[in-house]
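Readers should treat all values here as calculations from the given coordinates under stated rules, not as data from a laboratory. Predicted, not measured: the structure shown is a model, and the values here were computed from it. Cβ atoms are built from the backbone, for glycine too; each structure is taken alone.
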Structure I
Amino acid sequence: MKRLKLLFSVAALCIESIAFAQTKTLNNEQWKAVIHPDGTITSLLVNRHGTWDSIPMQTDTLKGVSWYVMQNKVAVPVHLEDKGNFCYEGLVDGIKYSLSYSAASNGALAIKALIRNGSAAVFQPEKAGLHMGISNYMAGYPQWNSIYFPTMLRAEKTHFTGYLETPTGKLLTVASPDPIASWSMNYNFGYGDAKIFFWGHRIYTFNLDLLNTQPLPARHPAINALKPGETRSWTILLKPTDQLSEIPATLAQLTGAPAFDLPATTNEAGKTFLIDIKGEVPRSVTVTAPNGKVSTLVAASSQQYLPVEGPGVYTLTATNRNGKRAEAMISVRNPWSWYLQHARTAALKYTQKASWNCENWYGFYSAYLAQCYFPDNNTLTQTNKRFDSIMPLMYAATWEPTKMQNRIQNHTTTIGILVDKYRATGNIRDLEAAATLADWILKNAQSEDGAYRRGHTHYTSVIYVAKSIMELMAEEKKLSASNWKERYNRHYASVKRAIDQLTGGVTGLDTEGELTLEDGMISCTALQIGAFALLQEDRVAKARYTRSMLEYLDMHECLTQLVKADSRQRGGTMRFWEAQYDVLLANNMFNSPHGWTAWRIYATYYAYLLTGEEKWLVQTMNALGSCAQLMDFKTGDLRWAFVTDPYVNTLQVTGNFPGTSPDNYNNNQYKTEEGTYKPVVVGEQYVPMIANWFYANSSDNDVHEIFKCMEEVALTSAYVLERKDRSLLAYNCTAEWKNGILVIHTAETLVNKVHVNLPLPREVNISWKNKTARKYAANSGSSWLQ
């Protein structure tokens, strides 16, 4: 028996050796691709300025590049064989599939995919495409540093563009000069305990869906079938690039199509947009206004455009002489005050409720913040009645948590809401309650290393525990009584310990759920360090905290849409596991922007205040503009998030579970498959709220983080930056030079301060809408004028 086992082992090794011997290496100065006899890439290296960089590939069933076909959500196997000259073919039910590889003269790796219908029937699967096999699976540090995250994928009528990025900033463009129907992700599933399984927080790889059934976004090509005898082919190009700023030009070169490069994607009314188009000068450029009116712009590579049809989304279309066309979207926003007032209305419409997670009562932020600026006793009465009805379900009269005590972000969120309730009403009992709850956190949740923890799990950066305490500290500092000074000092010391622990690096962090390079873990760490840096008077300490914050922000870049020319999505962070919790959709999908996108907005805002670098201000305002559009610009109705995936065939709950009501506390996690549900297809669209009809546990009120952030960053503030060439960048105001004087006009009555960022001392005149115009002598650098 042992001899027989040995023979089998030797035979297996021989087979493996033969298979290995049959691999081929496509090798030139730019690429080294080791290709298996089945056509998949087992090793991929790219030359980056003399250094060979490995691009990790999947090695399991999603290894790539490989064909896949989906029929009724069931995968049809497609096996390829080596036909020589780096070409691989297979035949399934009369359908021929092939892949071939070559090194393109432009420095790209070229993958050609071909499909031919040799059957007598129309071939019309749900999907037919390629598992690209580039690993997107971020499992832990330092493994995730080498992983390319699919930061942008975008189908156009005539071509395809995209790029991937690592946490260390390495970039890889993905493009095709041919129209590709769609794209999708292979999200992992199975995270959870024995009773409840969740979609996970990781992605195996991405797919290019060369054929895809409808419905798809209007911008996508309609390629969903092959007639008998019909053949289609696609060329996919991979090419490295060095800087984000190079991506539009690189994509234009790879596709032969126009590529929009938009510095600003959202502006207030009356502001012009800079429209840059990479590639050859377009033959035509048109714009479709929110009301449907179509106008023609100058056919130029660069121009200024002033929208005049009011708030909403304007669609730009550029077409070149070869018929290649690209779309972009820009938006004119409503005044910031408009959004906060509608957010307060939404907080009453979409029920705030007691539950196992604070996202269910997050709308109280908008309700109380709106009351600060737009007093309304009737609305306040309704808000307080709701607040008073649900808080006793979770807290004792002494404000000690009685439910979900270990879920500490619930309680720090309540601290923040109590602080804003105090700001709205002046009732000191609310601030007392917030301080008492903060002391409970200090006593029960802070470990010896300074971190705030849920049991043994690091939770400082799960909905910014330390920032919520800092929001309390800001009000404590304004009060002169000795007990408030003592509280401030105690809370400051606690927060400092927590922030110092965060600056120790990513190895000291953890997150809620499955560990990965998690959007919130990184952005909440960055924002809290930045917020604490702004409290520092010592320059050395401020600089140290600033450096740490920027390290986290740079790491986070791969998770943020900083290039996509789409004002609905620019600046959105690439979260993809929230739909199952928030709106009870049964699949993962990119929610970008989502309420938690605001976490990065806080961080970039603090980065701008600390460094004065223009890019942080631009990123802040673009992202805030995209997020604000979760409020329908016509109706003022609130949507939960924007889904970036173009096609997700899934399910959604259609009703409540037995015994639930808006006034019950439900310490349960309900999943879509446990209730009544309906099939839905979601794709590149806003998803409606469900909190107005689903009372058991919906987390969609987390969208109110957007309006909380907006109040801090933009509602009462304007910004002016002077560049080296004396050109001006202005937000929430207008700015111009008159006789050597910087003249500023604020946009709204609520604006009571202007942040100026100047290379030299300047005389500044500000015309306020809410007070008398005033002259200022502004110093060089950054300062607030009020």
Structure II
Amino acid sequence: MRDASLPKPAPPAGRLEFVNGGWCMSDEAATHYSAVIDQMTIGLRFLNETFGACGRPRVAWHIDPFGHAREHASMFAQMGFDGFFFGRLDYQDRARRMRDKEQELLWRASDSLTPPMADLFTGILPNGYNPPEGFCWDQLCSDPPIRDDPDLEDYNVDDVVGRFLVIANSQSTVYKTNHIIMTMGSDFQYENANLWYKNLDKLIHYVNAQQANGSKVNVLYSTPSCYLQELHRANLTWPLKTDDFFPYADDAHDFWTGYFTSRPALKRYERISNSNLQTCNQLEVLGGLTSRKGPFGEGDSQTMTMAVAQHHDAVSGTEKQHVANDYARKLANGWQHCQVLQALQKLHVLNLSLPESVLQSKLSFNVYNPLARPVTWPVRLPVNGTAYSVSDASGKAVDCQVSMCASSKYEMIQNKLCSCQTFLQVTFDHETGLISSLNNLETKQSIKLTQNFYWYNASDGNNVASRQPSGAYIFRPNSSTPVIISQTAKTEIIKTSVVQEVRQWFAPWVSQVVRLYADSRALELEWTVGPVPIDDSVGKEVITRLDTSIKTAEYFYTDSNGREVLQRKKDFRPTWNLKQSEPIAGNYYPINSRAYIKDDVDQLTVVTDRSQGGGSIQNGSLEIMLHRRLLHDDFRGVGEPLNEISGIFPDGLVVRGRLLLTLDPPQTAADTHRPLAEGMVLQPLLTFTDGDLKPNTQLEFSGLLAALPPAVHLLTLSQWDEDSVLLRLEHQYQSSESKVSSQPVTVNLQPLLKTFEDPSTWEVTLRPMEIRTFLLKVNLR
């Protein structure tokens, strides 16, 4: 106990303020909302446990990300932030907002959540995250310090004060109140904070002294929340914004849309690492005390690594190559710390292993579904031979087929035991080997569809209009017409009772498998691209393009961080009159999990397996960038070309990925693509054991007594501390997406979680796009 004779500690003086509070300042284009929520949780939890309630950030602060997503603003609002400040804004947007004094606004960041649930005051900083020109005082800066001894030859107080008053008055003309904010500092600064504060103290003193001469400028040290409070006291009406801040350009030919795709292998590895982490968290809860080591024990290293990977120079792909390698190494190490094997061993009484390759004559494999509803998932395993049989937990035969891979090795494909039905039909042109149409047999829809691969010639900076080259951040093609890789594809057809495949070869470095599983409502395109050839000394931006008969009228749709979908229009911005200077790069947007085009009758949706960039350049067309290999730096800080090579890929990176295509009526399309996107993010986990199982092996286990309703998603189930569990549920539909699934849903959780004891009835109602978070004190059964 504290000695009562000692004086009580002073209350917080308010001189230290935390902003944002996440484990990192996350990227806003390439991050999935589930990973963003996790990294914010770990950072805010650290601040709370270290500083208490007074350390809670009240302001979100994203001064460096390269464009701003509406879903981020929605999440920040729902996390309880009072405001949001950022630094980067499209140069045309900024010019218009400066003219109309609209650099501070109310961002209504959801079409579904009832205002003000997703309303967030948003401010645009005047100098990015830098000081005004001429006022940088650090050991890396070249601006002269304030010399205030009149006897010195380099006395400069009058000059500094005069320049500052000009800047302050100029800034006040483009903001709405008589309060303005100035950031002081930048990258790699405050290494010697004394240089800054010694000069700032002098600046404040001498500028404020001018009030005796009639100056109306008063300078003070402040914080973002204090500034926000003064804006609130002004009691003004602020302009409203309902779209987002993509794409971002800092000049006419400098669109930061290349990083939507940069480092596609790292983007995929981050996404599957997130899936692994969510599965690991669930199994640690379900497995009980023996399967975990506490919230900040060994298992938490994966959580921290994933949190760091959300940084705006991590999953974005805008780091140097050795840094990208380090992110991948840390993600791999994080997998090793997951206690998933111990959890499965307890749940199934198994002695589990994870062999490097599955080539055994007899083995058992466990499939864990992290989604809170049944899924149909084809399992593909490499095997050594062609004669195999598969049975399920009850001993019933499961339909499986062995086929030869393109690598001349065998793989076995299994599906659930079912009376299978094919919902889709895809046709090919016999002369070209390309897809020619897609049909939905259930709804009797049919569209013309041609899919092929192309590349844009990446600018090397040797251009009359601009010296800007393509790089890790910036996408700048030399031509608006991409180069087709091949007019035709060599094909091979594989048909079994489980799957039908058409294998296509377009070039030595581009191939694809078009795959249709029995009972699937999606057509799978498994593409392989690389090494991208550069022997012609030309950097290349590789895309796949889907050309259809859908009448789009220049509109298309992309998701925001995997959640709500926004309408896009070619060569158009909702809040200003766009002067388009880059007809391709200026029409690219981040596609985090899906994009679609539609008319009144048909909707073609593409679900992606990682974040990618894309656009609809022509009516009825949707293109997605798959890979980039560039020969020049774009002068935005990376300092090297985006040219990924390694010991495994000395000739250039080879990337493989999947796209899922669905064709539905627009009125019901969300009931197909929402579950598909959810399943692409949270995929079943496979683990293996060699030989025969022990007699007491438990072959089936479920953590739920009943599936969640289709509209409800189990977003988070993780151990918080020894006797508390963090639970998040979300309504995964927007308010007008589905006649059935966009309704409010009430869930009774008491009989739902199988391993928990809770005698009371506990009902939760979720409305469209709502996320509810609970910290449960539980007794494990």
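What to note about this one:
- Answer label among I, II for the case where FRET efficiency 1/(1 + (r/R0)^6) of positions 32 and 120 (r between Cβ atoms, R0 = 41 Å, to 0.05), calculated from the coordinates, equals 0.45: I
- Which entry (I, II) yields the derived value -6000 for helix-only ellipticity at 222 nm (-39500 (n - 2.57) for each DSSP H run of 4 or more, over all residues; to 500): II
- Structures I, II, by FRET efficiency 1/(1 + (r/R0)^6) of positions 400 and 648 (r between Cβ atoms, R0 = 35 Å, to 0.05): label with the highest value: II
- Structure responsible for 0.35, with FRET efficiency 1/(1 + (r/R0)^6) of positions 488 and 600 (r between Cβ atoms, R0 = 25 Å, to 0.05) calculated and labels I, II on offer: I
- Taking FRET efficiency 1/(1 + (r/R0)^6) of positions 232 and 720 (r between Cβ atoms, R0 = 41 Å, to 0.05) as the criterion, the highest value among I, II goes to II.
- Origin of the value 18.4, where mean count of other Cβ atoms within 10 Å over residues 464-471 was derived from one of I, II: II
- Here relative contact order in percent (Cα under 8 Å, 6 or more apart) was derived from just one of the structures I, II, and that gives 9; the source is I.
- Test item: FRET efficiency 1/(1 + (r/R0)^6) of positions 248 and 280 (r between Cβ atoms, R0 = 41 Å, to 0.05) calculated as 1.00, pick one of I, II: I
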